[in-house]
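In what follows, structures are represented as structure tokens.
The numbers here are math on the coordinates, done by the rules we state, and not lab data. What you see is a predicted model, and the numbers here were worked out from it, not measured in a lab. Cβ atoms are built from the backbone, for glycine too; each structure is taken alone.
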Structure P
Amino acid sequence: MQIYQAAEQTLRDLKRPAHLRDIHRHIEEKCYFQFGATDPLRALGVAIDRHCKGVMTYQPADPTVFYRAGPATYGLLETLDASTNEDVELDDAISKAETGLDSSLFLEQELQRWIYKNLQQNRLTNLNLGPLSLVDPLQQDAKQGKFNTRIVGEMDFLLKTEKGDYVILELKRQSDDQTVGQLCRYWGWVKNNMANNNTVHGLVIAQEISEGLRYAIKATNENIKYRQLIIDTTLGPEGR
């Protein structure tokens, strides 16, 4: 059984659209597929997208059996009613007419490098927190901004404002409510060990913002927020 077939069988079992994490969990519980990838969720998502209608991807494949029901959430095409199927057909027509590149291939590692480069060039002033700088340049420059707490994990970025406040950045391609738990863990560590009376800001930057993340953010304090990263990958005209 191929990976996309395992996902197809899972959605038949569940009888409803499901998030990528739920699909992965069910596949492993039923032993439909043995994942050998270091990032099984990404491998699964890429495999499904290749067989998904209305999704622009680098290597589409037959048969087309899925549709996107939401961020990182998939259903079976055969279960669609007529109205929803029309919307998926429209998405498919738009994706085939698109002249851009597949921004889903913009990995978290590449996002890390991109943010780090922007920090060097413009100090990330577009985050509306003023000019930012690394808390520990000696440690963080070697890891393109990452900061290891050695207790609660490694942050993607730990930064300081000119006022002395702290800014934690958590970078994701796809986000969910677990991302908020991770960010809150970092936030608590910084508040307890470094901030004293200074403010600690936490910010999720992701290409895809899930409904789970939106609701989870509402349950946190006002200094924990999210921003969606929108990447324009449209190609210009040909030249020679």
Structure Q
Amino acid sequence: MNDFEANNRAHIAQMGQDPTLAAQTQSWFESSLTHEYSYHFTWMGLPVIQYPQDLVAMQELIWEIKPDLIIETGVARGGSLIFYASMLELIGGEGRVVGVDIDIRPHNRAAIEAHPMMKRIELIQGSSVDPNIVETVRGRAKGCKRVLVALDSNHTHAHVLAELEAYAPLVTRDSYLVVFDTCIERTPDALIVDRPWRRGDNPWTALQAYLKTTDRFRIASEIVDKLQITVAPDGYLKCVK
């Protein structure tokens, strides 16, 4: 097993340094956006709106960490909440998921609340950067030994930076902070339609600004090197302090 894992690590590192593979991956990724690729998948019946590769990465992290609490900003149609809750259900224990969204639409709320995994989920409606909402979520994290945070709501620089300042401190040592859609910085503006974010104003730029203020996190580049196809380049961060 040690030889198997060492061989994998070597190939992953090589993949991360392969410019031909990187160019091919980026070309495929941009083509996939024109077909709204991330909208085509469900988890246990609900749209998950993620690339399958990122779901596999999150599964690995959840198994490794076995978090007491997963905090996600950005609920959308609820599939990712169901995914996180189902992983915690498989692990066992009392792990819970808190989902925050400024607009949990009635039909999405009804579908989530009717799902068997709702028993591990709490929905909080309001802006993820509203001080009252932040304080509520902080209250849910009190007493938790292992907290994982995933940011996936409004993707503008200002909003994500405010989320980082609010929620990154809740991440516990050896757990992870995941900032989704850092890929926007690598995406041609022509492929970003009717959205307020773009190159120069997105989760990646917010993350770069935040990392200048703290030494608690390191970019877990080995995860992206392994995935290649991901919406979160530089977006997987391990809490080291």
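Of the structures labelled P, Q, one was used to calculate Cα extents along the principal axes in Å, for residues 111-158 alone, giving 30, 20, 19. Name it. The read-out was computed on structure P. Relative contact order in percent (Cα under 8 Å, 6 or more apart) computed as 19: which structure among P, Q? Only structure Q yields this read-out. Can you rank P, Q by Rg/Rh (Cα atoms, Kirkwood Rh) and just name the one with the largest value? Once Rg/Rh (Cα atoms, Kirkwood Rh) is worked out for each structure, P has the highest. When distance in nm of label points 7 Å out along Cα→Cβ at positions 119 and 183 is computed for each of P, Q, the one that comes out at 3.4 is Q.
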